[in-house]
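Once you scroll down, you'll see the structures, which are given as structure tokens.
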Structure I
Amino acid sequence: MSEPACQLYLISPLDMGGVFPDRLARALDAGPVAAFQFRVKDMDEHEAARLAEPLLRICADREVAFIVNDSISLAKRLGADGVHLGQDDGTVADARARLGKTAQIGVTCHASRHLAMEAGEAGADYVAFGAFFPSSTKDTRHVAETELLQWWSRLFELPCVAIGGITAENCAPLVAAGADFLAVSHAVWGGNEADGVQALTAAINKALAER
């Protein structure tokens, strides 16, 4: 998760039943995607694992990192590429101990410079800031400004992820500010997933050319 200047990081919708594996394959085939985050809420781990397994294979076949949201134990059970931790989901040290040295560990830092620096010092592989725009998939309790991305990318080498209501139409300032990844959900899954990925890719490339 550390090659081009800004990459797509897809976050799953909460409903991944039915034909969702086909939708994921189409999205990943539509353009470059660095990572896919498997996000479920209030689901038994056995059921979550059953749901995740075909998606894990789709990502592995395309060399897209498969990141589990919130649950270190589910990430370990699946042999996932990593885990994304909220502020109440366990420590980076625990995740590293249980998932190994090569696991990608990300931490939600909201709009806090302090939380991001703490995560970096703890050994996180990336920090996530947001929400930058109102989100249709999560309640917006923390609002981040583009200056936060500028500050972080100027001072630290650790990659940063921008999250929260990001679309092809509004992402350019985040790319210009130095976001390494754009985490998107509704902008892809809310319509035709291939079109969504292609539109976001075009917008990122345009913003990078102007950066």
Structure II
Amino acid sequence: MRLNVDYFISYRSPYSYLSGKRVTELTLQWDIGINVRPVFPIAIRDPDFFEKINPMWLRYFLRDTTRVAEMMGIPYAWPQPDPIVQDMETRVIAEEQPYINRLTYLGIEAAKRGNGLAFYREVSQLIFGGAVEGWDQGEHMAEAAGRAGLDIGEMDTAIAGDEETYEAVAEQNLAALHEAGHWGVPTLVFEGEPFFGQDRIALCLWRMKQHGLKPR
């Protein structure tokens, strides 16, 4: 019997990126359905977050994501451009955000088309993998979508003029994450139980095995 899991991510979260490979591997080894549910990053949900947090947080965050990537053998570098337009010295979030809305809406559309996980893996690797500067330029996004079996032009067309619907879905995803008992990403939710963090994937797998999860 297939077991289904909600996978809450954001397109600015390096921890979400670092979880993507292992979540994908789960689907190759176990009879699991992954429902990718993009949410807006904390910078959009709470623009004052970076002003309120301990000043040491950012330095530790960058150190930790770098060493996790190194330990796991995953290429990683801070995106150029950052999916969120933010002054990293003052921590102020810009009012205009040309990248994150499109990324989030595309992620929602990919999930609607049944390719949410593949699209997230390809696009997050494009953004955080360190091989490309200007991931938003040229054909990079189109090629990433193509590797996930999707047509970026068709997706952009589906979204155009209906952005409010996609924003509402992102808000619904966030509400579902809150209902499960968490607010951060990446979070896997199985049978209403949240497993927050890229280091809780094995724990979620353990729980699913208790519910009869079978290998493929």
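Laboratory data are not the source of any read-out in this text; all were calculated from the coordinates shown. Everything numeric here is computed off the predicted structure, so don't read it as measured data. Cβ atoms are built from the backbone, for glycine too; each structure is taken alone.
Laid out as a table, the results:
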read-out: Identity of the structure behind 21 (criterion: relative contact order in percent (Cα under 8 Å, 6 or more apart), calculated), options I, II; value: I
read-out: Origin of the value 4.9, where distance in nm of label points 7 Å out along Cα→Cβ at positions 95 and 191 was derived from one of I, II; value: II
read-out: Read-out mean count of other Cβ atoms within 10 Å over residues 63-70, computed value 20.6, structure in I, II; value: I
read-out: Identity of the structure behind -0.27, -0.74, -1.01 (criterion: log10 I(q)/I(0) by the Debye sum over Cα atoms at q = 0.08, 0.13, 0.15 Å⁻¹, calculated), options I, II; value: II
read-out: Distance in nm of label points 7 Å out along Cα→Cβ at positions 55 and 87 derived as 2.5 - corresponding label from I, II; value: I
read-out: Label whose coordinates, when distance in nm of label points 7 Å out along Cα→Cβ at positions 47 and 175 is calculated, return 3.9 (choices I, II); value: I
read-out: Top of I, II by FRET efficiency 1/(1 + (r/R0)^6) of positions 39 and 143 (r between Cβ atoms, R0 = 25 Å, to 0.05), largest first; value: I
read-out: Read-out helix-only ellipticity at 222 nm (-39500 (n - 2.57) for each DSSP H run of 4 or more, over all residues; to 500), computed value -15500, structure in I, II; value: II
